[in-house]
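Listed below are the structures to be examined.
Derivation of every value follows stated rules applied to the coordinates shown; laboratory data play no part. No experiment lies behind these values; they were computed from the predicted model shown. Cβ atoms are built from the backbone, for glycine too; each structure is taken alone.
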Structure I
Amino acid sequence: MTYRASLDKTAIMVTTLVTIFFVAIIVGQYFFTKHPGRAVPTFTTAVIILVYLLAFAFRPVRYVVTGDELIVHRPLLNARIKRAEIKNIELIDRRKIRGSIRTFGVGGLFGYFGKFANFSLGSMTWYATRKDRPVLVETKDDEKLIFTPDDPDSFVNALKS
């Protein structure tokens with residue numbers, strides 16, 4: 001079963017604004033400096049492009065539930081969770097992830113993914129594209145994973161069956 005993972009309004013806005021900001025920096029470096037192409041602007045441009053491409057490459061595109069696995073499809077390196085390793089699945093209230101701090105990941109550019117933490121749930125790995133209707137998956141080794149499919153009820157039911 002395949003589940004869409006569309007961006008919420010905040011992620012769309014952040015992605016749009018960051019894209020405009022990055023383009024403005026790159027264009028500004030080449031058109032508004034006295035020495036276009038010098039080392040610092042070239043390095044800055046490379047870092048900006050690398051950050052943008054990494055965020056794009058690891059963004060969740062969709063979730064697929066098979067008989068054996070939960071797969072997070074991404075443009076680069078899908079994430080796979082064995083269903084046999086899942087001990088609990090629940091649709092949680094969005095207030096449970098409110099106040100989460102990004103410890104290593106992306107917080108709005110193409111979604112919310114990577115390592116996050118908060119006081120109520122502790123350390124988590126997010127594969128999210130929105131902040132409403134989160135699904136919490138806990139594994140047997142106490143790892144907490146957050147997913148945000150467009151149809152969370154069906155997603156939870158498919159994982160429980």
Structure II
Amino acid sequence: MANFEATVTLNCPQEIVFDFLIRPAKVYEILHPDSGVRYVNVPDLLELGSRIEFQIEGFGPVQHIVHEVVEFESPHRFVESQVTGPLGRWLHEHLVEPDAAGGILVVDRIEFEPPGGLAGFLVTADKILDSLQTGFDHRHQELKKLLEQAEG
């Protein structure tokens with residue numbers, strides 16, 4: 001099992017941050033342009049049991065993936081789990097919580113298992129971790145720009 005964590009601190013209300021993150025169309029706007037992600041079927045607003053259906057191009061053939069929101073605690077946390085996809089496991093915890101300095105800390109924690117078989121030789125944990133780092137660096141930078149400018 002591989003683990004990834006990325007954080008960013010924002011200066012805006014917790015409810016605004018959480019509301020942004022549970023709107024797939026908004027999150028799509030802040031994805032890295034080279035992410036290869038294309039939504040197929042997503043709700044307007046995530047809640048417990050919501051499914052996010054998308055495709056990813058970039059690690060070989062286009063992969064069809066479905067995630068489900070398996071835990072939901074507004075406005076603090078939600079967790080999505082892979083239902084269908086190429087990885088052995090994918091669990092993404094989104095935390096939105098006040099920090100000691102008065103800001104809002106956004107934490108993305110991901111546990112995953114790379115694919116098995118021949119795909120596992122090409123799509124290694126290190127490749128996935130590098131891709132996640134690039135993607136979340138961009139995502140958090142854009143989130144900070146959008147939400148802090150809206151508050152300013």
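Name the one structure among I, II that percent of Cα pairs over 27 Å apart of 31 was derived from. The structure behind it is I. For which of I, II does Cα Rg over 2.2 N^0.38 Å, for residues 43-106 alone, calculated from the coordinates, equal 1.46? That value comes from structure I. For the set I, II, ranking by distance in nm of label points 7 Å out along Cα→Cβ at positions 19 and 99 places I highest. Between structures I, II, the calculation of distance in nm of label points 7 Å out along Cα→Cβ at positions 51 and 123 yields its largest number for I. Determine which structure produced the value 13.1 for mean count of other Cβ atoms within 10 Å over residues 75-82, calculated from the coordinates; the candidates are I, II. This value belongs to structure I.
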